[in-house]
1. Comparing relative contact order in percent (Cα under 8 Å, 6 or more apart) across 1, 2, which structure shows the greatest value?
2. To which of 1, 2 does the computed value 60 (percent of Cα pairs over 23 Å apart, for residues 61-164 alone) belong?
3. Tell me which structure, out of 1, 2, gives 170, 32, 28 once Cα extents along the principal axes in Å is calculated.
4. Determine which structure produced the value 0 for helix-only ellipticity at 222 nm (-39500 (n - 2.57) for each DSSP H run of 4 or more, over all residues; to 500), calculated from the coordinates; the candidates are 1, 2.
5. Have a look at 1, 2 and say which one yields 19.4 for mean count of other Cβ atoms within 10 Å over residues 149-156, as calculated.
6. Taking FRET efficiency 1/(1 + (r/R0)^6) of positions 93 and 229 (r between Cβ atoms, R0 = 41 Å, to 0.05) for each of 1, 2, which is largest?
Structure 1
Amino acid sequence: MTTTLKKLGQSAPAATTLTDIYTVPASRKVVASVIVVANRSATPTAFRVSHALAGAADATSQYVAYHVSIGANAVVEVARGMTLATTDVIRVYNTLATLTFTVYGQEDDGTGGGGGGATFGDTPTTIHPDDAAAEGTSVNSARGDHAHAIVAAVAGASAVGDSAAEGSSTSFARADHAHSREAFAAPASLATDGSATTGTALTVTHSDHAHAIPSTLDTNARVGVRKNSTGSTFTRRRVNLIEGTNITLTVADDSGSEEVDVTIAASGSSGVSESLAIAYAIALG
């Protein structure tokens, strides 16, 4: 703490006018050692001295000297060791405009130490992400129960394909914060001969999702058909069996075995019937 001994204020006020002679500056603590009142005239008069806390309006309770007589060309010392705080005001008054008031004392810069105590007043700063440590420049002390403001904000939304990023917000996220996510959407229907693609949707699907498969001819698996394991192979989604001469076809759906049973019955020229049972298993997927 730096202490300066000095003349704090001096004034020769107008008659019957209460006048501010000294106001304690911001962040200062002051001890007024003495107030010297000098009568410059051969005519006796009277004076007053008041101490207004924090510059309050004039009141009778503020006076440390009230209508004190001072003789011709006399000097009077009053109010020794008056302690003052920031914005306190010393005011003076004389009946005749013939007095000079001088205040002597010491000013402390309020930085603490030296047994002078601490000066409070500054509001603690707000803490932001990535703030750098700093010594600071305030001449005031922080109270033991002071608190810094820490700003919290709503977490940003997360979307499919987002990249990791530190961010640039000057606010913190709370420990139980939650990011909003994109909505769930129905998966697309599968198309025959469709191409694989990453897609462009910004939505996600549930883990138990199912794709729709249209119930049309185009959704059947293709079947290759050829004769005697040679020759051309015809690939289509359906095989059409045609009854020839003396041939009877019986077609039955066996859903339990996931197949279609085709029974071919052939009748010979002798009238003897020969039956051949042939079962085709046709995969439906």
Structure 2
Amino acid sequence: MIRVSSWIAVLSWAVLPGPLPGPRELIPPSQDSVRFGSNPRAGRYLQVEDARIYFEVYGKGEPVVLLHGGLFGYINEFADLITALSRDYQVIAIAARGHGRSELGRRPLSYRLFAEDCAAILGSLRLPPVNLLGFSDGAIVAYHVAATRPDLVRRLIAVGGPIGLRGYSAVGAAELDRYNTPAKLEAFAPTFVAARKRLMPDSTVWASFVRQLGEMWSQPEYISREAVRGIRPPALVAAGDRDQYFTLEHLLEVFRLLQRGRVAVIPGSAHLVFDSQPDLMLTLIRDFLREPN
């Protein structure tokens, strides 16, 4: 029997009318006028072994850490969420290495490495256990942090994060193949590529960065089932009912692995649930964070 709290799960099992969003919708709308992701007042750096990792801090209160999606994702995809949550929480938004203002470094990219960077930042800030929210690749990183450093995590929210390539739909796998090499990405989204290169500390590593992400995404397993079973903090896993990168079947598979899991299926949404259902996502997040452990 699936243990689903009525207030936290929004179930929509029927296929809603209309086509799946196309690949172009993977690219967030331009937020050039917004400071998030490039804000001198909120931005900080931490040297983590071979790379300077960039992050921003907003607000005061119980800490909420945001981990963005891979490649197309960045801190600014959380602009509205940061604005809303920072009224009641201290929000720490971390730029994954190679993304935006964070350096790539020399170590091969992996979800485990991203998690080590996150843990290093949390350790440097000397915070109490944090509420950790990850989207897409950030959700996979959040699984790793919660599994390996439960002392750092109060509550986990993982949105749109499969635990392996098998979690993709056929449509999602085909879309991924359109931009998983530097040449493909340049042809697919040249404006995006140019903008990201301008933001990077060293744009000469762009091709290496994209190749490494493509290799990382092609792995059959992003985190083991055993590791997910070992996650001890309360966890909410969520995805759109038409998410091409995290099918409903896989969402429920991940949910059933969790010791203290909740599940939310977001109606009328593909992968970008924070764009398609921002108010609903904010309500789910706030309600989950307000629960006592």
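1. If we compare relative contact order in percent (Cα under 8 Å, 6 or more apart) over 1, 2, the biggest value is for 2.
2. Working: 1: 60; 2: 18.
Source structure for this number: 1.
3. On the way: 1: 170, 32, 28; 2: 52, 44, 37.
The correct label is 1.
4. Numbers: 1: 0; 2: -10000.
Among 1, 2, the structure yielding 0 for helix-only ellipticity at 222 nm (-39500 (n - 2.57) for each DSSP H run of 4 or more, over all residues; to 500) is 1.
5. Numbers: 1: 12.0; 2: 19.4.
It traces back to 2.
6. Values: 1: 0.00; 2: 0.90.
Largest calculated value belongs to 2.
Values in this text are rule-based calculations from the coordinates and carry no lab data. Remember, predicted model here, so these are calculated numbers, not experimental data. Cβ atoms are built from the backbone, for glycine too; each structure is taken alone.
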